[in-house]
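Peer 1: Take a look at the structures below.
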Structure P
């Protein structure tokens, strides 16, 4: 779902994006310089254990708060997504956030008990 920056309202508007077996839903609104996206990622994924490779069912229940700028952002806030296409791509935000969660270390029950 892509929405042009100029069409994003200044009051909260809901969104819901499904990516694989995960749902990213919440609200977005425009403030003076950014589009504020606040939501939650809910769902599950089957991922390999980072130690032994066995399948691990991982549940996601994560809060997400990012800001999207229309063009170059000059500042130190790390939760800013620079966008140079004059629209907000909610599908891309969902993919990026879910892939970041999947990239964390995940261990099966057996490997969780191994020291080291």
Structure Q
């Protein structure tokens, strides 16, 4: 997603927006983790795969990544094998994409 900011704004304005974006992203990533755990399509054997699902945010100099992922080594097989029958990460991201877009727009459009 591309955010276009028009006009001249002081550094403080950008820093506030970046902070708000990170705060919103942390909230969304927590929701994504909960949703993934609740909606994982497999039948638990030990519960380890479900319990290892995590959401998070990575802040870089010029980007912010919101992610959800498997914490077990065999999680890649749940995500990729069996025609993705047991995948939960990609469906979670697709489910939350509109909220992520709205969240980022909200952070950048706030007046304070």
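Peer 1: Work out which structure the value 16.7, 56 belongs to, where Rg and Dmax of the Cα atoms in Å was derived from one of P, Q.
Peer 2: Q
Peer 1: Taking percent of Cα pairs over 18 Å apart, for residues 13-68 alone from the coordinates of each of P, Q, which one would give 46?
Peer 2: P
Peer 1: Where does the value -4000 come from, among P, Q, when helix-only ellipticity at 222 nm (-39500 (n - 2.57) for each DSSP H run of 4 or more, over all residues; to 500) is the thing being computed? If you can, show how the numbers build up before the last one.
Peer 2: Values: P: -4000; Q: -18000.
Of the options listed, only P reproduces it.
Peer 1: Could I ask something else about it? For which of P, Q does relative contact order in percent (Cα under 8 Å, 6 or more apart), calculated from the coordinates, equal 25?
Peer 2: P
FYI, it's all coordinate maths here, none of it is from the lab. Remember, predicted model here, so these are calculated numbers, not experimental data.
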